[in-house]
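So, here come the structures, one by one.
Read-outs throughout are calculated quantities, based only on the coordinates presented, and are distinct from any laboratory measurement. Predicted, not measured: the structure shown is a model, and the values here were computed from it.
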Structure 1
Amino acid sequence: MKSLKNQITQDFISESGEVISKRYQLFSTPWFKIYLSNIRKSDEGVYFHTNPYSYKSIVLSGSLQEGITFAPFYLTIYSQIYKKFNVVSRLYQDAIKIKLLSKEAWTLDIVYNFQQDWGYATEIGYVSNKVLKNNSPIYERS
């Protein structure tokens, strides 16, 4: 098995340009992918972000609080705390913000149903990160 150093990785970059989390791709098919994610910082940007896919995650270590708001209007915000071995399920339209409650958190993520670009829930609804950030993707390969 490859070490994590040799795995395909992706960095989630905040609106301010900081690395919030790093994902290590463990397995990939045309229908789903499996990642090991290291969440390093809270998401302190202005907007909640959307993912390009639906996912299920298992918290392996650490704890986090997730703020969630739902398409198409993103009006109501819910909050949920997740600790070790809790399972998180989200659809690609859901917009989230993550606040770390521990120094860091590790999750195992199964992602599927690829639908859109990374984006943000804004006052006018979903906006692709490419539009919001002048074609500078918030999710970069490292």
Structure 2
Amino acid sequence: MKCEKCQKEHDGSFGSGRFCSRSCANSKERPFEVKRKISITLKNKPGVRSTYKERSKKYKDKKRAMIISKLGDKCVICKKDRTLILHNKLGIRHTGLMAMRLSDLKDALVYNHYVQVCSRCHGCIHWCMKYLNMDWEKNKAM
């Protein structure tokens, strides 16, 4: 007997004898046109899960919207809306804020330790903190 999938000779002991193994019996070959139609119908269906990239973008957008609603959408120093960065007023390292879960980020923003600053002002703040030993209140006063 020949397997319908791989065309190998077999003794017909598996299942009804049409296939040589479970992997051949479970695999389905679909023509390209059928695959294309299936992908088109599933793409716009509301119940179908989105891709990781789409979910990640939605999650980042949700975080960004929450940050803007709590801290505003302009730099607190120069009042411009360039690329904004979250800065910790206490001078503690703050590189992993966007990596935080949404609930942890909400808790971090509640304590009023963070402000939105543009990249230019953020660099100036860290330079002043490092070389002039200025804290947040002195930096903001400048």
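Where does the value 20.5 come from, among 1, 2, when Kirkwood radius over Cα pairs in Å is the thing being computed?
2
From which structure (1, 2) was helix-only ellipticity at 222 nm (-39500 (n - 2.57) for each DSSP H run of 4 or more, over all residues; to 500) calculated, if the value obtained is -500?
Values: 1: -500; 2: -14000.
Source structure for this number: 1.
By the measure relative contact order in percent (Cα under 8 Å, 6 or more apart), tell me the structure among 1, 2 with the highest figure. Mind showing how you got there, number by number?
Details: 1: 29; 2: 17.
Top value of relative contact order in percent (Cα under 8 Å, 6 or more apart) goes to structure 1.
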